[in-house]
1. Starting from the value 26, 24, 11: which structure in I, II was semi-axes √(5λ) of the Cα gyration tensor in Å, for residues 297-392 alone calculated from?
2. I have 0.99 for Cα Rg over 2.2 N^0.38 Å, calculated from one of the structures I, II. Which structure is it?
3. If semi-axes √(5λ) of the Cα gyration tensor in Å, for residues 81-232 alone computes to 49, 18, 16, which of I, II did it come from?
4. If you rank structures I, II by relative contact order in percent (Cα under 8 Å, 6 or more apart), which sits at the top with the largest value?
5. If you work out mean count of other Cβ atoms within 10 Å over residues 193-200 for I, II, which one comes out largest?
6. Taking 24.1 as the value of mean count of other Cβ atoms within 10 Å over residues 153-160 derived from one of the structures shown (I, II), identify that structure.
7. Once distance in nm of label points 7 Å out along Cα→Cβ at positions 25 and 409 is calculated for all of I, II, which comes out largest?
8. Could you tell me which structure in I, II was used to calculate helix-only ellipticity at 222 nm (-39500 (n - 2.57) for each DSSP H run of 4 or more, over all residues; to 500) as -15000?
Structure I
Amino acid sequence: MIKNLGETKDTYSTIIIGGGIVGAGVFRDLSLHDIDCLIIDKKDFSSQTSSKSSKMLHGGIRYLENFDFPLVWEALHEKNLWLKIAPHLCFEEKFYLPIYSDSIRPKWMIRIGLFLYDLLSSFENSPYEMKSKEESVAINKDLKEQDLRGSGVYHDAVVDDARLTIEVLRDGALNPRCHALNHTSLEKYEFLESKKVAVTLKDEITGESKKIHCKDIVFATGPFTDQIMSMNKDIHWEPKLLPSRGSHIWLDKDRLKIETAILLTPNDGRVIFVIPQGDRILVGTTESKVEEDYFDLSPSDEEITYLLANLNQYFPKANVEKEDILSSFAGIRPLVKDDSTAALGKTARVHKHYQPLHNCHVLVGGKYTTFRTMAQDVTRIIVHNHKKAYDHSKTVAPFRFKMRYNPFKDKATQEQIEEMKKYEFVRCEEDLKRRYRY
C-alpha cells in the first residue's frame, strides 16, 4: 500500500483513472491476473456516484418494460453472486409493489412481470408472491388503503455501496505490484510514439505533481467521462453521456410504519424506492437533468418536494414533512445517450466499452450491480495483450481477507478505525467520517 504520489513507481502496465466501483472492479481483476497497475481518484474512493446510489444490487425490474432482457438477466445473476460472496455487505430484501385501482400496471401485468423477473434470474431469486390488500397493510401499516388492490412481492438486495467499493479495492491491493491512491487528480495524458502513455498526476493534498508512464490507460470516470476525454485532442471524443441526477433522503425508521422495502410507481412513470436500512429509511430516487458542477451534488428543493409529495400520497397517515429529513444526498447516473429516447427514466442502463486508441479504454454507462462484468470487457483485452490466459473464475471468488466490520450491524470500534487507517487508503479524517459515519 502506498500513501502518497511520491511512493508510486515511474512505470505501470496499466493506470486506471476513476476510483468508483467500475474502476475498482478493473483494478481487482488485473491484480488477480498479476498485471501491475495504479488506480487513482481525484477525491476519496467511491465518494461520488458509487456512494450516491439507492444502495441496491438489483436486476432493474423497470427495464422489463423496455425489453432489456439481457441487461436484467446479467444484473440479476450478478446480484445473486454478490449475495453469496459478500454476505456481510449485502442482504436479500423483500420489495412490495402496491397496486391501486388507478395504477398504470394492473395486477395481471405485475404477476407476469414478477414471474419473468424470477425466470431471468434462472430462479435463483427467492420466488415472487402476490399479496392481498389486507396482507399488504398488515406488514406495512402506513401504506394507503384507499383503492389498494394488493401487492406484488419480489426480491432484490440491499448493499453498502461505498463499503463494497473499498473492499474490492482492498482485495486488489493485496498484490504488492498494484497500488491505489486517492486524492490524486489527472492533469494531463499524452499518447507517445513509443506506444506508451505519459500521465501527469497531481496529489490534491500535498500539491506534488509527477509524470508516470504506462502501456494502457483505462478511464472509468462515470459522469465525468466526456469532460476528461475532451482533454486530449488525439482522441477526437464525441460526447456519449446523458447525465441524470438522482436524489435521496434519509428518514428515521420510526417515521414510517413499514417492515419491508416498497417500490412506488407514480403515474408519471418514474420509480421511487422506500427502503428500511438499520435505524433509517432511504427514499429515492429522482431523475433530473444536470447543469451544475458534477462534484458533491445536493438535492434541489424541487426534488425534495417531489419525493415528499409522493411519500405522502402513498403514506398519507405519516404526513412526512421537510423537517423530518435527517440528511440527503445526490449523485449522477452516467447514462449512455440513446437516440431513440430523450427520457431519462426510459434510458437503458447498458454499458459500452470504447477503445479510441489501441492502448486507451473507456467504460461508460452501466449499473452498480454489473460492475464486475463491465470491468471484464477491458481486463480481458489487457490480460491477453500480456500473453496470459484470462481466467473468468478469479473475480467470482470471495475476498482474500476477512473483514470484521459489518456496516449493517456494527458501529466501527476504535480498533477497527485504526485498521481502516492502516489498510484502506485513508488519507484524511474526512475519508473516515464519510465511509464509516463514526
Structure II
Amino acid sequence: MTELKKILLATTLGLSFAGQATAQTKIEGLHVWTSASEVGALKVLTDKLKTMGFEWQDSAVGGANGANAQQALRTRVAAGNPPAVMQFLGFEGLGWAKEGALRSLNDLYAKNGWKADLPPVMLQFLGQDDSFFSTPINMHRQNWVWANKAVFDKAGVAVPTSWDELIASGEKLKAIGVTPIAMSDESWQIEELFESILIDVNGPDFYKKAAIDLDESALSSPEMIKTFELLGKVRGLHDAGFTGRDWAAATNLVANGQAGMQIMGDWAKGEFLAKGMKPGVDFLCFPTPTATPNYKFVFDTFGGFKIDNADIAKGQDAVAEAIMDPEVQKKFNLIKGSIPARLDVAMDDFDDCAKRSFSDRVEAIKNNAIYGSLTDGFAVEPRFSGVFQDVVGKFFVTDMSAEDAVKFLVDGINNAR
C-alpha cells in the first residue's frame, strides 16, 4: 500500500469514527436537580450514558419542590412535545401512566430481575397493573436533622431525644447568637418539619391513619392538635430573613455556622459534602427524635414517554439500564447524599450517615415502620397532599391556632375527596 493510500484510508476511517461520535442519539431529560450536589450526581448518570452511545440533553426546571417542572411537563405534553425521559416523585408517574403516556419497561425488568433487587415499598410507585414504567436511582430519608457540630459544641447542645428537647435547645443556640433552625416560608419546607413531628410524636400507625388513610377521626384528633402546637413552638426559632429561602440556602446557613440545625431530607447532606465537610467532624446527622423509630422515604425515578422514534426508545432503555447499574447507583448516591435504591449495593464506601440510613431502612421494613413522605408526594395523591401543604404553610406564617388549623385541614381533605 502506497503512503498516499495509507493517508487516504486513515482519513476515511477518521471521518467515519468522527461521524459515529457526533451521531449519538440525544436523550432529553426533564428534571428538578439544580443544586451543586444534584448536578454533580446527575453527571454520573450522563457519563454512563455516553459510554452507551447516547448524549444527555439536559432540561432542568428547579423550584417549588418539583411543581415548576411538572407544570413545564404538562405544557410540553399538551403541545405534543414531551421529553424523552422525566424525573418523577411519588404519584406523579402513576398519573401519567394512567393516561397511557409512558412506555412499558416490563421486558427490562423481566430480563434483569430488577423487581427482586428493590424494596417492596417502592414497587407501588414504579408501575401499575403489573406494568413497570420507571426505574429508581436512589432513596432519600426525609426525617433527618442536620447540625453544625462546632455550633452544637459551643452552645453545649446534645443530640435531642425528643421534640421538646430539640425545641428547648433553641434557647441555648440563641444565647450564642446563632439561629436555632434554618427555615423558609415555602410551604413544602414547613411541611417537611410538620410531617416529621406528626410521625415522631404520634407513631407510625397514627401517621398511616392520618397522612395515608386520611382517617377523619385521626385528622381531627387531639394528637393532630398537639402536632400543630409543637409546630407552632418552632415559629420563634427561625431568623427574620427566611422569606423565599431555597432549601440549599438554608443548608448553607448550617454549614457556615449561622444556624444550628435544619430539618430536611438527606439531599441536604450532599450540600455539606460538596463543601468538603465531613459527617461527625464538621456536621452531625441524626433522625428526628422519637420514641418510636420510623423511616420516611422519598426516591427519584425516571420514566420514558411514548415517542415514535426507535432511536429514542433505545435511549430510554439505556437510561433505565444505566440507572439500575449498581456502580452508577453507588457513585450517584455518594454525591447526592441518598442511599442506593437497590438493596444489593455494598455500603462500604459510604459515610456513617448513609450507613445508618441503610440499616435503619432494613429495620423499618422489618417493623412495618417505613412510609412515604407526605411533602414529597409519596403518602397521598396531590389533591390531598396539597391541602396539607396549604394549611401547614398558612399556620406557620400566621397566628392561626392549632384548633383552627385542624378544622381547616379536615374541611379541605373532605372537600378534596
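Please treat every number below as a calculation from the coordinates, not as lab data. Bear in mind that the values here come from a model prediction, so they are computed numbers and not experimental data. Cβ atoms are built from the backbone, for glycine too; each structure is taken alone.
1. Values: I: 41, 16, 12; II: 26, 24, 11.
Label of the originating structure: II.
2. On the way: I: 0.99; II: 1.07.
Going label by label, the one that fits is I.
3. On the way: I: 49, 18, 16; II: 39, 20, 15.
Answer by label: I.
4. Details: I: 22; II: 26.
Largest calculated value belongs to II.
5. On the way: I: 14.0; II: 26.2.
Max of mean count of other Cβ atoms within 10 Å over residues 193-200: II.
6. Numbers: I: 24.1; II: 16.0.
The value was obtained from structure I.
7. On the way: I: 2.8; II: 4.8.
If we compare distance in nm of label points 7 Å out along Cα→Cβ at positions 25 and 409 over I, II, the biggest value is for II.
8. Working: I: -8000; II: -15000.
Derived from II, not from the others.
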